[in-house]
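In the part that follows, the structures are each spelled out as C-alpha cells.
Please treat every number below as a calculation from the coordinates, not as lab data. Just so you know, these numbers come straight off a predicted model, no measurement behind them. Cβ atoms are built from the backbone, for glycine too; each structure is taken alone.
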Structure I
Amino acid sequence: MNDQQHPAGLEFQYLGFTEDPPRLSPYLPTWDYQREVLARVASHEICNQVLYVEHEPVYTAGRKTLPEERPFDGTPVVDVDRGGKITWHGPGQLVGYPIVWLPGRIGVVDYVRRLEEAIIRYLTSLGLTCGRVAERTGVWVAGDALRPERKLCAIGIRVSRRTTIHGFALNLINSTGGFDNIIPCGISDAGVASVASELGHAPTLEEAGRGLEPYLTEMMAFEPYESSPDLVELVPGGVRA
C-alpha cells in the first residue's frame, strides 16, 4: 500500500484517566494492548493513535541494558523489545505510546526527533527552558556549574511493519526517587528532573496530554519543520558533571 491509503489523522486515548478515581495502568496488559493497536494501524484499519497512561511503578529494560545498570537491590524488571536501556515508570509521570505508521521518507531517527520536538515545544509553552543534548535521546534541562544536565523525558521505541510502538515518559509531578536505584538510560553523568522540580509547579497528567495533542499532531503529519536548537546553543557554558 502507498502512503495515501493509510487513514488520515491522529487519535488520542486516555487509558484510565476518565475513571473515578483515575486508574493506574499495569505495564504488561498495556504492552499487550499496544500490540493489538499496532496490528490495526499497520494494516491500515485505523488511523495513527497515541495511548496515554499513568503506570503502576515498574522498571523496564530495553535491549541495550547492561547488567550493572539494573536495580541495585534486585527489584524485578520487565525486559522489553524497544531500543534504549533501563528506565522507571510510575505515578505522576505521563507515558505516551504513539502508534504511528511511518511514510517511506521518514526514518527512525527523524521520528524520534519529531517526538522530542513536540515535547520541547509544549514544555517551552509552560515557560520551561529545555531542549536536546547532542548524542543523547530525550528532552533535557541544561547543566550549569553546579548541576549536570537533567533528563525530563525519556524516549525509547521500536518499529514493526513500518509502525512505531513504545514511546516517551515525561516526568511531571512524580518523585525522581525511582531512578535512584538504577543507572537511568545507562547515563551515569547526568541527572533526572521533573517539570514540578524545575518550575515549582506542573500541569496534571491529563492537562499535559491535552496540551501535547496539537504539537504531536503537527509533528506526526510528517511535514517539514524547523527544529529547536540544542541546549548547548541555548545555554552557553552549560557543563556535564
Structure II
Amino acid sequence: MKKLTIAILTGLMNASGWSACTYDFDVTAAEFNKVNNNPYLELFPNRTNQKLSINLVAGNPPPPKTWYIYTGASSAFTLDNSKGDKVVTSNGIFAFEYKLKVPINNLSGGALSFFPAGSLSKLQNGEQFDTTFFYHNSSSNNLFSLSLGYGPNAKIKTFSPINTTDGYQRIGIYINQNSKQAGLIINGVNYGYLYNLTDKIQNIGFVFSAAFQNIQSSDANQEVSFEVVTDASKITQTYPTGTKDICGNAL
C-alpha cells in the first residue's frame, strides 16, 4: 500500500508539473523609494501577483504634477536592474506573454502612454536583449510600437488594439535558445522569428510604467492593466512544437 501511495503521488506530481511558473511585481514602497529619484512616480495602486492595473481619472493630478505616473516591477529587479531576476530555461524554445487592457477607441481628450514597458534580459555573453513596447492613446492615435531586440538592429512592429472576445490584447514572445532567435505573436498572428540573438538568454526581468493626463469624464474609470503571463497553463497563443514556459514546463 505504501508503494502504491508513493506511485500515485509521483504520478500526480509529474502530471501537474507540481509548481507554477510565477513572476511577482512585489517591490515594496521602501524598496522602490530607495532607488527612485522621481518624486512624482508612484507604484501601481492595484497589484496582484503578475498583474498591475489602474483606472483612468478625469482631469489632471494636483500641481505641481502634470501627469498621473505609475510603475511596477519585482523587488529584486528594482534593487538591481543591471540584469533580469528570473533565470530562464537554457535549451529549446521558451515563451511568455503580455496581457494588456487598454481603451479600444481613441480618447476624446487627454493622453495615455506606456513607457517603459516590457522585459530586460542578459545573454550568456553579457550583452542585452529587450522586448520593449510603447503605447500612446489620444484623440489623434491609438497605437502600440513594439521593439524586439536591442540597439540599432532591433525589429519594430506597430499595431493598433483590436476588439477581442475577452477585451485583452495579447503579445507573445518566443525564444529559440538553440538557434538564438526571437519570434513574435500579436493577437493570434504569428510573425515568425524576427531577431537574431548573439547568445542564449540567461535571465529576464519585467517592468511596466503608465502615465495619463487631462482625461475627459467620458473616458474616466476605464481599466488599464498589464499582466506578464509566464506559466504554461495560462499561455494562450499557439507556439512552435515543443515550446515551454520560462521555467521549462511544456505548454
- Query: So P(r) over Cα pairs in 10 Å bins from 0, in percent, for residues 56-111 alone, computed for just one structure, reads 19, 42, 29, 10, 1; which one of I, II is that?
  - Reply: I
- Message: Going by distance in nm of label points 7 Å out along Cα→Cβ at positions 80 and 216, which of structures I, II comes out largest?
- Response: II
- Cα Rg over 2.2 N^0.38 Å - highest-scoring structure of I, II: II
- Note on the structure: If helix-only ellipticity at 222 nm (-39500 (n - 2.57) for each DSSP H run of 4 or more, over all residues; to 500) is calculated for I, II, the one returning -7500 is structure I
- Message: Starting from the value 29: which structure in I, II was relative contact order in percent (Cα under 8 Å, 6 or more apart) calculated from?
- Response: II
- Taking mean count of other Cβ atoms within 10 Å over residues 32-39 for each of I, II, which is largest? I
